[in-house]
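Every number here is computed from the coordinates shown, using simple stated rules; none is lab data. Note that the structure is a prediction, hence the values are computed from the model and not measured. Cβ atoms are built from the backbone, for glycine too; each structure is taken alone.
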Structure 1
Amino acid sequence: MLTLKNVGSGYNPLQVLWDVDLSLQEGEWLALLGPNGAGKSTLLKTIVGLLKPFHGEIWYQGKEISNVPVHEMVRLGIALVPEGRRLFAGMTVTENLEMGAFAQSDNGKIAEQLQRVFDLFPALKERQKQVVGTLSGGERQMCAIGRALMSRPRLLLVDELSLGLAPVVVDGLLETLVAIKQEGVTLLVVEQDVNTALVYADRGYVLREGRIVKSGEARQLLEDPGIQKDYLGYQE
């Protein structure tokens, strides 16, 4: 579904990513791991067109999208849940969700998708008229994921799913992502917590200093001594 070939990117003139090769199959849950500053968010921004690659190619569904405008990515079926949620704090839950459907002109389909989001996140239905700035961190993350789902994506990118959230809230979000995947949505999830990332994922990539340094099946990465030492605190 998604292939990156020799991609370099960053914030001109600062290069952050170097020669990144990555592939994602339709229906997969792919985890992207790495320490702070490794370039994970930069990679997601490059995929969705917020940043243009310095070099290399990005292919999606057989089409090169390296220079496709960001608003067209939504029409192609790619949606991003950004780090920090990036919601409109002074608007209601419903208003924020409807912002995610900007490419959709059929009011009936918008209403149908809104109901789907409320089915996935009952807490949002209860607070649909509440101003987003008054929500808890977990509810804001639900709203951010819901907003991305309003565009009916085939590929959902989630940046820092658990950042600042209690474990019980993260568990609920992960179960929701499982349900979303079961509906046919492909997932690329950035996550600091390696256990959280790999227990649910099919495969993973490890990014360090802007380069892919390891990849493989999620179970293999969890059992990798280097991963255990660097991320889980286990010592040889």
Structure 2
Amino acid sequence: MKLLIGNKNYSSWSMRPWVLLTQFDIPFEEVMVRFDSFDKDSKFKATVAAASPAGKVPILVEDDGLAVWDTLAIAEYLAERHADKALWPRDARVRARARSVCAEMHSGFSAMRGAFGMNIEASLPAVGQRVLAENAAARADLARMIQLWQEALAGSGGPFLFGDYSIADAYFAPVVMRMRTYALPVPADVAAYCDRAVAAKGTAAWIRDALAEKEFLQFEENYRTSRD
């Protein structure tokens, strides 16, 4: 399999399946399609459009040419193809809950996404404080995220959201990165979960690669004018 992804420092959607594949030791070939712009005539758009008409990353491409795009679709495909690895929790009720929280993330938290773009190399605690003070919708999203994680951890007992590492943890990995970049205030149990998530094999490997990129893309930067 090939996985088409964007820049690791910025591409939150790409992070999810890459982390999942790496965490569960599922072999794949990484195809980095670096962001130049998102204009229809950009090199990025031309490259990804050849694999999927959606024109976005990530895209999982099988050897026979089958393309699967959208992070939830990729996760479900991998879970079916590698059923022995239990990418979703094995218990049906717990699995339904894990699917529910992933779907909520997939379709919601727009204020949090917009205010706190993923930027792994950056440290922007002052921005985080200011945005939370000014943006009620972002505050509400953060409160709901904390509630969601606390309920999952209380129900499972940890160490990850639903006990063992699962798709849900890979799915929320970009949120963990946002928590760190913007120093968002979270309770001790959520902070401890974030630490465990960062240390997990897949996320740790992604972070190393993101920090090694050392690229500055102004169109991805809401709060910086340079890397300095």
>> Matching task: 14.4 is the computed value of mean count of other Cβ atoms within 10 Å over residues 12-19. Pick the structure from 1, 2.
In response: 1
> -11000 is what came out when helix-only ellipticity at 222 nm (-39500 (n - 2.57) for each DSSP H run of 4 or more, over all residues; to 500) was calculated for one structure; which of 1, 2 is it?
Replying inline: 1
> When distance in nm of label points 7 Å out along Cα→Cβ at positions 20 and 188 is calculated, the result is 0.7; to which of the structures 1, 2 does this value belong?
Replying inline: 1
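Comparing structures 1, 2 by distance in nm of label points 7 Å out along Cα→Cβ at positions 116 and 132, which one has the largest value?
That would be structure 1.
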> Which structure, out of 1, 2, was Rg and Dmax of the Cα atoms in Å derived from, given a value of 17.2, 51?
Replying inline: 2
> Given a computed value of 19.9 for mean count of other Cβ atoms within 10 Å over residues 36-43, which structure among 1, 2 does it belong to?
Replying inline: 1
